[in-house]
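Multiple structures are listed underneath, in structure tokens.
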Structure 1
Amino acid sequence: MDDFQVHELAADLRVRVARAMPELPAVLDAEVETLWRRAAARVAAGGAGALFNGRVFSADDITPRHITGHLTEFRRIVAQMERPDLFAALGVRPLAVCGVLRCADGIVFGRRHAGAIYQQGMWQLPPAGSVDAGAVAPDGAVDLRRQLLAELAEELGLRPDDVDEPAPLCVVEHPGSHVCDLGMALRTKLSGDEVCAARERGGNREYQELAVVPLAQLDGFVAQTGSALVPPAQVFLQRAGLLPGPDERGHE
């Protein structure tokens, strides 16, 4: 985690689209298209579905109370994931919401599809997904809650009234891809079995496997999973008070 940047957030965080998507020089646009097509073909061949070049939010500036940015093409983000050195030219920092879902039995984890475009086969904290244009109001305000609840329905088949009000934790920025994961704490009165049943009824198959880890076993699960757990997850669990922080571990 040494190279990851953690951005602190305030409870009254506001997110807004502040500018239009910049045009790309023709040569750079052609390179982006080549990388996009190559990645899309690989994902389709791996059985993870088709990629869609929608519009997603990219952060230009992150402060505790305000995140401002612009909507960008998903293909630019994929190209930068394929070639992190393109960050100097593309400058995209895709913002993604990540829920830390605590149910009656523990914390919900999902293992990503082996053919996914990003962090293939790794464990993460669902629901999670890029902030897309559907979360943007006409005045440019971005509704993170709406995006998180949309992911909750798509991935786990849960309704908004199944969970309490989400609370922002922090943003963790990946040093290579510059994906900015924004953690949000969620609680539900449902049991782990009920969460899994809801996913079977109405969720998608983004995760190859779902696990509900009891709080007493959480530290062991994180240690056993090791590098197969996406790095921001441990930070979010610590910020949510579910794992001891680095300083606390040092004094155990």
Structure 2
Amino acid sequence: MVHFGQLFLDCLIMGSDWCTCGTFVVLFLRVQKTKSAAGLSLQTLVTIVAARSLHLISHIIGLHYAPAVLPWIIYPTIDVFNACAGGLLLFTFLTQYYSSYERGKDNFGIHFFDKLGWLSKAGPLKESPLLATSFLYSVVVVVALGWYSVRRSHHSFAVSYFCCFYEVLGAVALIPQLWMFHQDKRVSPLLANFVVLTAVNRLCTLAFWIFYPHVYLWRYPDNRGVQMASEALNILILSDFLFYWVRSKLRGETEVIIGDLV
């Protein structure tokens, strides 16, 4: 029974990683099928690729989950594949489809600078993805510091802050993409699957922390409650879109309709 429970936990982490792999696959299919980057947020793409690259460091510093039943080599192999797939997708986006990128819609964060009066009405920075991304990463740096003060850890500040930065980066990664969805009001099936797979990824990780003490009765990680709250928040961020996705499925709609179109 304990052996089965350990296998179950191993599979949850592996399932989470395979969902990440699936997100890159559906995005590749999306740009290849449409021959366009329209509807895809460069901010989100850069952030998820950065998150997957940072995730590789967890293997180096000994923070990654160590499986009890499945072969260990599976996990770094999947993580390396995901990081490479993400990098290839980003390279393809920038070299082949950047001309079709909708910079005007990928403007999450621009409004902050606009409110402060730092942008001219028709300035070149008005639709700059670099400026918008600078806002996103500034938020990540600050929130990660706050998260560090809550997240208990016996590691050094550098390692603990790295974990906090990675977790916050993953939490905000899809916000620019969701922002674009609410502007377009219609989301293609492949882009919708990208978000759904991310949600399943979060559910797998949340389930891992829920069942962990039921499998390892002699262990109780200090940060389990914080991790569960973190994953629940991640799912909450996606819940608005998931509601419209379920509604569209029930209605038999081919696209996900955001809000109520007239």
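For the structures shown (1, 2), distance in nm of label points 7 Å out along Cα→Cβ at positions 105 and 169 is largest in 2. Here helix-only ellipticity at 222 nm (-39500 (n - 2.57) for each DSSP H run of 4 or more, over all residues; to 500) was derived from just one of the structures 1, 2, and that gives -23500; the source is 2.
Suppose relative contact order in percent (Cα under 8 Å, 6 or more apart) works out to 29; of 1, 2, which structure was it derived from? Structure of origin is 2.
A value of 6, 27, 35, 22, 8, 1, 0 for P(r) over Cα pairs in 10 Å bins from 0, in percent, calculated from one of 1, 2, originates in structure 2.
Of the structures 1, 2, report the one carrying the highest value of mean count of other Cβ atoms within 10 Å over residues 49-56. Please list the in-between numbers first.
Working: 1: 14.4; 2: 19.1.
By mean count of other Cβ atoms within 10 Å over residues 49-56, the leading structure of 1, 2 is 2.
Throughout, read-outs are computed from the coordinates displayed, never taken from laboratory work. Remember, predicted model here, so these are calculated numbers, not experimental data. Cβ atoms are built from the backbone, for glycine too; each structure is taken alone.
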